1. Compute relative contact order in percent (Cα under 8 Å, 6 or more apart) for each of 1, 2, 3 and report the one that scores greatest.
2. Compute mean projected area of the Cα convex hull in nm² for each of 1, 2, 3 and report the one that scores greatest.
3. Can you tell which of 1, 2, 3 yields -11000 when helix-only ellipticity at 222 nm (-39500 (n - 2.57) for each DSSP H run of 4 or more, over all residues; to 500) is derived from it?
4. Suppose FRET efficiency 1/(1 + (r/R0)^6) of positions 183 and 231 (r between Cβ atoms, R0 = 25 Å, to 0.05) works out to 0.25; of 1, 2, 3, which structure was it derived from?
5. Between 1, 2, 3, which one scores greatest on mean count of other Cβ atoms within 10 Å over residues 207-214?
Structure 1
Amino acid sequence: MLASRFLHPILAVGLLLITPSLRAETVLVAVASDFTRPMTEIAATFEKITHHTAKLAFGSSGKAFAQIKSGAPFEVYLSASEKYPLELEKSGFAIADSHFIYAIGKLVLWSAIPGYVDNEGKILTTGGFKHIALADSSHAPYGVVAEEVMKNLGVLDKLRPLFVMGENIAQTFQFVNTGNADLGFVGLAQVIDINNGKLGSGSGWIIPDNLHGPFRQMAVLLKTGAKNPAALALVDFLKSPTARSIIEKYGFGLPE
């Protein structure tokens with residue numbers, strides 16, 4: 001009778017080994033397109049460490065915002081701006097005061113053609129190109145920043161007829177990478193070589209911060225994820241030194 005009160009040693013060890021998988025959960029995450037490369041690596045590392053799985057859906061911040069308000073089952077939202085997460089908190093779709101800055105965005109004027117874009121961006125004023133790509137500013141924060149840069153340089157109205165609008169920053173990159181646009185405004189994370197911190201191909205000009213306002217990218221815990229251990233764990237993990245190291249590797253600035 002006494003023996004029945006205790007687990008066999010081999011069985012006990014087996015239960016310890018499978019316990020993490022029994023507790024593992026899945027979190028559905030809406031992620032801004034510019035954060036595709038770092039978030040893919042972060043999600044893989046997160047799963048190895050916590051055994052939770054993060055299912056990622058990439059797209060424009062504005063489209064994800066609209067989907068969340070329409071009932072999409074996302075549990076954590078990583079936006080390329082501060083505007084949308086704060087609005088979700090205000091309207092009751094996100095947990096109050098759960099927002100935090102996870103990265104500082106970096107914009108690049110880039111061409112797939114080596115030597116085409118000078119390192120001061122003078123091509124924007126000298127011209128000579130047929131099309132320039134940027135993300136649609138009506139729902140993509142990178143498009144908003146790109147237009148702000150051109151306005152501050154005094155070339156926005158001049159270049160507007162040459163615009164090729166991407167649905168998001170991922171499509172914008174494809175327009176330039178395939179030659180459908182001669183050059184365009186893309187995220188540094190899309191073109192950086194993480195082994196040396198330089199552009200991996202083509203030519204480009206990293207836009208100075210003084211040509212646009214603060215480019216803070218914000219995340220928020222949605223109410224649908226409030227009781228999901230995986231969602232709570234991911235929010236914590238995004239603030240960890242491990243995640244911050246990955247974020248910085250892809251060219252993003254880090255919040256203090």
Structure 2
Amino acid sequence: MLLISCTSAEQKDFAAGLEEEKLGHFHTAVGNFERVISRSPTSSLGIQAIREAARISFYEIKDFSMAVQFYQKLVLSSPDAEERLKSQRQIVSIYFDQLTDYQRSVLEINKLVPMLHDQKEKKDYKIKLARSYYYLSNFLQAENEADEFLRSEPSVDQKFDMILLKGNIQLAQKNYTKSTELFRELMKEFPQRAIKENVALTLSVNYEEMKDYKGAIEILQSIRSSHPMPEYIDIRIKRLSDRMKNQPGARGKYRK
């Protein structure tokens with residue numbers, strides 16, 4: 001009799017949650033689903049309640065910290081291997097993209113990668129892993145991940161992404177000579193993608209940091225005709241020309 005009563009209560013709360021969701025009362029709906037989960041977290045109805053709570057938290061309420069807790073429950077409790085995998089992907093996405101909690105994204109990516117079978121997908125997440133270390137200013141580990149990745153025969157786009165990351169790592173550490181080499185490599189080997197990703201602008205900043213204003217201007221002049229906002233490039237060139245003229249010992253004006 002107690003079991004029947006409990007089951008009826010769970011079904012009642014679940015049905016109430018669905019009804020509150022239809023009415024747009026999303027927080028109330030999640031509360032109903034949480035009552036089902038607390039009573040019977042691994043039952044079929046409990047798993048369905050976790051799914052509903054995760055979906056509403058992520059897509060409707062956009063409370064990503066709450067959503068990630070429900071996805072973690074699915075990873076632990078769902079009998080469906082594909083659902084566990086999708087939930088782990090969602091956890092990584094939340095920590096990396098929504099919460100920008102890169103410490104946690106490192107942990108969750110390292111859980112996800114062994115679960116994957118598709119090699120391209122594994123490599124995509126290894127890129128996110130390297131970027132997570134970069135955003136944490138753990139430049140040594142970020143570069144180690146990038147170097148290991150580049151030895152794994154990446155696709156053209158993946159190779160570009162990792163060389164760009166290595167360039168940004170060197171730039172962040174003020175290793176301007178190394179970053180210059182890497183950005184120039186990108187412009188030479190991947191000219192179209194380099195234009196799209198504004199590598200030349202980054203390279204001009206690199207030269208500016210080295211106080212090589214002439215080099216920075218030459219880079220900007222080389223992309224002016226193909227840039228969607230040439231007037232912006234002109235402003236940058238003028239500013240650099242003024243800085244070059246104001247250098248100690250400078251004579252005359254820089255001419256194009």
Structure 3
Amino acid sequence: MNIDGLLIDLDGVIYQGGKAIPGARTTLEYLEKQDIPFRCISNTTRKCRQTIQSQVSGMGIDVPLEHIFTPPLAAVTYMRQNNKTRFHLLVTGDVDRDFAGTGAHVSQSADYVVVGDAGDNATYNTINTAFRLLMDGAELIALERDRYWMAQDGLALSAGPFVSALEYATGKTAILVGKPSKTFFDLALTDMALPPGRVAMIGDDLFTDVGGAKQAGMTGILVRTGKFREDLLHKSTVVPDMIIGSVADVPDILEG
């Protein structure tokens with residue numbers, strides 16, 4: 001394969017259920033040794049990159065911080081590209097750390113309102129503050145727009161419903177910087193300084209990973225780990241460029 005760089009999904013490809021997938025560490029060490037550019041990507045909007053790095057390190061896998069790419073980093077890159085860095089965050093967890101040093105976190109006259117999974121921080125007052133900033137001219141950036149997710153105590157609303165509410169109230173369309181948007185993949189490619197035709201995305205999600213990557217002009221490789229489902233593969237209109245057993249097969253593919 002004529003591949004110069006890789007985007008590799010973390011959950012379901014590098015680790016699963018809190019444990020490293022066999023061969024993941026060896027593959028990442030191979031990429032480092034061969035000086036092959038790669039980014040480990042995650043769609044989470046509750047954890048900063050340092051927390052993700054620490055989590056993966058606890059599984060015995062060392063990933064350099066600069067090799068982790070997430071929607072918050074995509075948002076930072078997008079804002080810098082547009083030379084506008086006055087932003088207002090509606091998020092939770094420690095994800096705000098990824099925005100440190102980017103510009104000014106403001107409550108008025110913002111260039112962007114950045115919305116992620118805000119959890120209990122999504123109150124009437126915080127959402128109304130975001131609404132007012134948008135009505136005053138700010139643009140809306142959505143780190144993700146999933147409808148819901150499975151929390152420890154059951155289903156929980158994600159960022160999507162709040163992004164949609166702000167779009168409806170303001171008449172604005174959010175700029176999505178998480179998977180599967182082309183913007184996310186374009187920004188990740190910019191971070192690696194590589195064109196899409198020379199990069200492959202390795203993921204376990206046929207639609208978010210493979211489908212999104214192919215729409216961005218990349219090679220889409222599906223692994224049979226994580227959330228892989230054989231029945232979806234046969235029903236889907238998304239056709240992977242390659243299907244492999246796991247990330248452990250990557251060195252052989254690159255050398256083949």
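1. Values: 1: 29; 2: 7; 3: 20.
Answer by largest value of relative contact order in percent (Cα under 8 Å, 6 or more apart): 1.
2. Values: 1: 17.3; 2: 18.5; 3: 13.8.
Once mean projected area of the Cα convex hull in nm² is worked out for each structure, 2 has the highest.
3. Working: 1: -11000; 2: -23500; 3: -9000.
Clearly, the read-out refers to 1.
4. On the way: 1: 0.05; 2: 0.60; 3: 0.25.
The read-out comes from structure 3.
5. Details: 1: 13.5; 2: 17.0; 3: 23.1.
Result for mean count of other Cβ atoms within 10 Å over residues 207-214 over 1, 2, 3: largest is 3.
Any read-out appearing in this document is the output of simple, stated calculations on the displayed coordinates, not a laboratory observation. In this text the structure is predicted, and so the values were computed from the model without any measurement. Cβ atoms are built from the backbone, for glycine too; each structure is taken alone.
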